[in-house]
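We did not get these values from a lab; they are worked out from the coordinates using the rules stated. As the structure is a prediction and not an experimental result, all values here were calculated from the model. Cβ atoms are built from the backbone, for glycine too; each structure is taken alone.
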Structure P
Amino acid sequence: MFSLIDYNYNLPEKLIAQKPVEQRDRSRLLFLRRNAENLSHHEFYDICDLLSPNDVLVINNTEVIPGRLFGKRDTGGKAEILILDYAFRSKKIKDGSAFVCDCLIKTSKHPKIGSLFFFDQGLKAMIIDCRNGIYTVEFSCNSNFETILYKIGKMPLPPYIKHNGNNTSCDDRKSYQTVYASQKGAIAAPTAGLHFSKKLLEKLKKSSVGIVAITLHVGYGTFLPVRVSDIRDHKIHSEQYFISEKSADLINRTKANGGRIVAVGTTCVRTLEYASDSNGNVSSGKGNCDLFIYPGYKFKVVDAMITNFHLPESTLLMLVSAFAGRKNVLNAYKEAINKEYRFYSYGDAMLIA
């Protein structure tokens, strides 16, 4: 269960969702019972019937920034820049017209320190440092950087979504964002949360399901492949998180009273498990989460989880396998493929409990 190949499966390309369903809460939902190891098929809106009044949903309220910029180099060639650490850097902005951050840069030839880039709305950028393929870039403009970013930036969609923000039938600014996003900083959406509509959240509240928010700013590392044959040798990326005292208190009281903690997405699972002690008590505060969960991990906080279908050989598939058993999960994926569920970020969902 520690070999990378153990987490491989074959997925027909036609099942990779290129856009979401028309109503986000009408995606399909596969319910996997951990102990009984059986499956049932639902619409996501049925989640209300599958949760109990004493359950608490933990959601990730991070907001994806339109941090993908297309422009030109000072040499005239095309350039693409992806902002990586907006949440950390934005708190240090002293002048709204200037912004320094780490980025990935895609050009025909590797740029050097001092290289200049030009974008719409008078936005300029210069490389001031480079380490291990990550560029430190200084942006400058005549007005507010964030205002311009939100005018010209594109959502940083995963590479398997091919329309690159140019699909007129899908507004990625809305679709690739949860309805409860409020804390700017992610460069990837916590995709399990994309299935919730405001109407569905209200219905859950009326049924006495608790809802508590935490923050984990999803980083570029979520797209990086595992490159080692033994997954125990993999070093996972670090991501910023924040848990308020109010959220931690509600989670801990729910556990103490025998209620279930239902994590919406792998980001919430990692954050809750990272921020808890050996007894499963979650601490408030902020920090950097670098917890790699794979089979053999003993869960302390999370009792159930909602998640999308993940890429083969990904750390996310390993986390889900740790929670429900590798063979159990791969059998569920096989069933989902046979039933033509839609996979990955804009795809359908699973409830594992």
Structure Q
Amino acid sequence: MRILVVTAYIDRSEAALYTELARRGAEVRVACRPEAPRAAGLREAGLTVLPLAVRHRFDLSAAAAVARLLDDRPPDVLYAPANRTLAVSLSAARRRPLPVVGYRGTIGHLSRWDPAARLTYLHPRVSRILCVSEAVRAYLLKFGLPPGRLVTVYKGHDPDWYAAPDPAARADFGIPPDAFLAGFTGTIRPVKGIPVLIRAFEALPDAIRPHLLLVGACRDRRAARAIRRSRRAAQIHTAGFRTDAAALAGLYDVFVMPSLGREGLPRAVIEAMAQRVPAVVSAVGGLPELVADPRCGCVVPPGDARALADALTALARDPVRRRRLGDAARARIAGAFHIDRTVAAVEALFRSLAR
């Protein structure tokens, strides 16, 4: 089976997917920017990495370059996991009878009246769309897409990826070793609901010695203002963008994702759960699928600071339950969300399309 991947960014899960597909006998060629993350690793693993820069969805020169790749060595499946690469891939394949597969990892930002959407996910030429969660699949079904075109495949991980050889310590951030530490990892944007988290944090009882660590760039003025003005500002620690953000999640007693909407399947939650950290998340998007309340953590209504505070307080006062939930969280990532399951599902889909 020949697979051509046209992409703009390669994360760890995707690199593992392409490498394992090649190890299982598929011929995998990856067209991407030469400096794309993990492109060098794919080359070292023996995959063919082809230079391709896709500037936007209407990039005609990129579409022509993809068309030449299709003519040079016709694939059995063309996989384009990014918005703009899906658009140029569909343009390049419009007169070629091969399956084109897209990927959708988020909820929102689509409209029937948006020409860009009709060039990608709503394009009739798309054979399948890999949906990162059932919530994403349900969202796309609202646009009238045929159910058979939408396939849910969780983006897999391996818990062993997050065993840091030299992990940071709480003391590096001025956090006492015996504090109850709630943490959030991710770019702080309005949809992430950080002001709700700050209100919940202020409502926690003093007796549990609460501290909050926020890891990620802040792009929400309301959140920044809430942090500065909080009565517990001295107990709120902001780390900004960190290349070791995934490993830092292992410092938390509880991971918190108070999102207000549009979540597909946040990687940050998976990274924390893989390190035996239970999660408290809001009931939006694919978060309930991931946490599976009450097995691996708690799910609360979005925007409800009181419910969030109650869930955190209950976990702070019950370390035995936290350990039990943390063990279950790691087991869930090692099971339903393991990269091996992702590879098996994608390989089966691609082979069925190739036939």
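Using Rg/Rh (Cα atoms, Kirkwood Rh), single out the structure from P, Q with the greatest value.
Between P, Q, the highest calculated value is found for Q.
Have a look at P, Q and say which one yields 0.5 for distance in nm of label points 7 Å out along Cα→Cβ at positions 124 and 140, as calculated.
P
A value of 15 was derived for relative contact order in percent (Cα under 8 Å, 6 or more apart); which structure in P, Q was it taken from?
Computed on structure Q.
Tell me which structure, out of P, Q, gives 1.1 once distance in nm of label points 7 Å out along Cα→Cβ at positions 188 and 228 is calculated.
Of the structures listed, the value fits Q.
In terms of mean count of other Cβ atoms within 10 Å over residues 236-243, which of structures P, Q is highest?
Top value of mean count of other Cβ atoms within 10 Å over residues 236-243, among P, Q, belongs to structure P.
Given a computed value of -10500 for helix-only ellipticity at 222 nm (-39500 (n - 2.57) for each DSSP H run of 4 or more, over all residues; to 500), which structure among P, Q does it belong to?
Q
With Cα extents along the principal axes in Å, for residues 116-251 alone coming out at 55, 43, 34, pick the structure among P, Q it was computed from.
Going label by label, the one that fits is P.
Tell me which of P, Q gives 0.50 when you compute FRET efficiency 1/(1 + (r/R0)^6) of positions 76 and 100 (r between Cβ atoms, R0 = 25 Å, to 0.05).
Traced to structure P.
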